[in-house]
1. Compute FRET efficiency 1/(1 + (r/R0)^6) of positions 323 and 459 (r between Cβ atoms, R0 = 41 Å, to 0.05) for each of P, Q and report the one that scores greatest.
2. Relative contact order in percent (Cα under 8 Å, 6 or more apart) was computed and gave 17; which structure, P, Q, did it come from?
3. Using the calculated result -6500 for helix-only ellipticity at 222 nm (-39500 (n - 2.57) for each DSSP H run of 4 or more, over all residues; to 500), pick out the matching structure from P, Q.
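Values quoted throughout were computed directly from the atomic coordinates according to the rules given, and no laboratory measurement underlies them. Since the model is a prediction, treat every value here as computed from it, not as a measurement. Cβ atoms are built from the backbone, for glycine too; each structure is taken alone.
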Structure P
Amino acid sequence: MSSSTKEIRKVVVSGAGPAGILCSALLLARNEEEDATIIYDVTLVDGRQDFGALSKEELSESFRSWMLGLANHGMDSIREIPDLYNNYVKGEGVELEELNLYLGSKKITQGVADDIDTSNLDAFIVDRNFIVAALARYVRDTHTSNKYYTAMYDTTCQYVDYENKQVLVRNVQTKKEEYIPYDLLIGCDGVRSVVREALIKCHSDFTCKVSDIFQEFKAVHVDRPKELSAKGMSLLPNIFKNCQGIALPETGGKVNISIGVPRNLYEELDEELKSDDYKVVSKYLKENFKAFELVDYDDYAKQWVGQRWNQTGMVHCNKYHSSKMNIVIMGDAAHATSPSIGMGMNTALRDARVFYQLLKKNKDDIEKTLPQFSEERVKEGNSLSSLAFNLYCLDSKMQTMEVLHMIIRTFLHKKFPKLVTNHPQNMIGMRDVALSDVYDLATRLNIIPKLRARNELIQHQYFEKLTGMTKPEKKKYTGAIISAFVAISAVMIALIVKE
């Protein structure tokens, strides 16, 4: 079928994040394939400026985001387009070779592939904005003159008129508004998705829960200490009282250190961490940051006091499409999640790839593709957010128990792989291992049910106290008891590592 006889399908993609840009690129690539039955006329809409037009220096200075993991799920999706990885994405991050666990100043190291039998294992730590910029740069270079591609940056999606299949958009600079017709609307527009709102309005059977990760956290970007691995992810459990941390290497000799506290324990934070005086914070860090010595305590402290405590949203939906409205949602619009397992961006990229593959399989039949997309991706998106929140516990004692369980199970699995199942945490991001399979294993091992029950109880109790439904109780466990338990656990882990 020649291009002149093919039907033109108008596609509006709302949101130029990882899923939105990759999906746009894949649809445009589909136009060039011999078996394509449709020509996709793609309009990409996003309220921000085009990151593909910015240098790394401009991105770093003005748009620094936290570091994320780019694993097989995301890497394979990017490689769906030839040369996209090699020419645009490769080199944007740091290759991950080891996992470090710091218990106080005690360091336990495990190679990323120590107990994984797989070839071509990919694991990178990258700045999310660098990936978005790389994808956007590819689309700019290859499709700027393509008559079937229109980029509308600095333009927000205001409203979905699903009865007439058109979206109202507004330019943030000129305030000009216009309607854009669509045959297919793809919502990649984040936690507060306007496209998802249309599903809620039109379908009484569509359920969606929007919440957050019940954590307050801060992230700094500082010079990497020499003793900290340049290619290792470092977990920092109990780095401060009631706080959990993670250190992720960056390019340019930097490290991103994120530290969070459960919302119900924020008031119990040491007062120094709440101070707006960097000298107070710097002194506290020198006395209490035990994992490794920082290069510049004052620099860390200045970044710390210069930002507010951050929060991140979570989204759970029971389906990702509407055949009636020709709408599909993906990425954060469908399954925003805690960054704790580093799979949010990977799952968003996989959404785009799966949608493209289903279109090819169904010869561009939207009626078949939309429900199949929900069938394949709803279980993955909900597994993602459930794993990210419930593989960890808001109760510090139970969290320490789970860290101990993970280390012991990993050790035993390495020694007796046929007798002891690997810990689900180690399987996340592995090629050909679906997140729903990891969730199933974590459920059968009673990790998810146990930690979820405790997490939900803590959240409910916090809400009850916050609203005055119940009166505060005196704490049953003291910090001394928990500290002693952590010390005992460290001794047990040290014995395992020595073995």
Structure Q
Amino acid sequence: MIVSILCGGAGTRLWPLSRTIMPKQFANLLKEGSLFELTLKRNAPLLKDTFFKDKPSSISIVTNDKHYFLALNEAKKTGVSIDTFLLESVSKNTAPALLFQALSIYKNLESLDDLEYIKANDDIILALPSDHLIKDEKEYIECVKKAYTIADKGFIATFGITPSEPNTGYGYIEVLKDSKEKDLTGLKVKSFHEKPSLEVAKNYIKEAKYYWNSGMFCFRASTLIKEAKLYCKDMLEECFKVLKTSLKEANFIRLDEKASHKLKDLSIDYAIMEKSKNLYLVESNFNWSDVGSFDSLSNEWKKDTNNTATNTTLEAINSDSNFILSHKLVATIGLKDFIVIDTNDALLIAKKGESQEVKEIVSKLSKSNKDLTFCHSTVHRPWGSYSVLLEDSRFKLKSIIVKPGERLSLQKHSHRNEHWIVVSGSALVQIEHEEMFLAPNQSTYIPMGKVHRLSNMGKIDLVIIEVQVGEYLGEDDIVRIEDDYKR
């Protein structure tokens, strides 16, 4: 079985904690770790479970190539081995992502009509979002086993969460009552329903045949291909073409960017699942959340005696039922049912119950101040990270941390000069064809247009202060001549 973890997302629903290059699955939302870390740990037992008989189970990650090193570093922290990365240059939603995953199993497939080869090299795929929170992990594993049994018989299994409340933030799946078939551990799916009004959601709860749509599926790769031929044949054929011209390495596939632009942006629900006659639902009673808003995130935090959740020192007068995240001391007076999210470069204040509207704020900001929606003031890179400390129209001040044994790309800039000052560690600096070592308190100057590189050959983090001066200071003013990370 292949555990396929989908790491997409634009970082809009939990802004300012999440951003375009730091979507919510990688953001620090919980004390236990990122949602991606928790997803890996939750599924690690599946790799050793002898129940899944086809082949030894493995984990595959489908993500944007900009998030590759984030995912890789998070995986290293957990100790969970990743077999393959499928890297998208252009994100086109979950339908292409899962078709790529299914097709990638067949490494030497020459034609979609080669049914004999597809059958001989088949495998079961467990498709999971990376940004959901699941508790009751033993119950989750049991549900996976039920889904596997359904998939093994050539059907598609979906995980339907038993509703605990009439929630209007989730889509619903309707099943046929008393529809369990012999040897199948699921209910026949009748239809999918979009996020309902509160009144409709209340009726769903009463009827007891509606479940929250978790977006998790289990199926044979051959089954998904067969269904795609029925309901989205053009997309299947386009995905097959893209895969043929993509860069394939030992542990990753970098999907062809130019060819990917031709693909339609479609969810797997819309492309296949809502139309399929082959779908069964596994009743899932584990504690689940898609953490799709700050309201749902606040439910996962421990509350104090005033029903307030926070990660900081809080002084409160006549205040209760708030959710406050900040790295500063926070004082509140007469505040009730509010969400306060404070980051280095942005502050969000919202009334509880209205945090679903955060994406509208992001939409407005993306037109007027795109940098604030794109990245944090601290940005992680495969070699370490940098933080913007201060900036103006003509200068930018950064703190740069380079991990031991890592180095930046060999690069040059067309519109800025740079000054580097070593704070701690030892820096190996290359400017054109000359190299020098810099110790703490030593500095150097890199003129505009000069090829240069910064390396950390030591055993501790290298920390430098960088001062950029120029007419244009955008991160896209870079020409990489050589790069260890193939960016």
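1. P
2. P
3. Q
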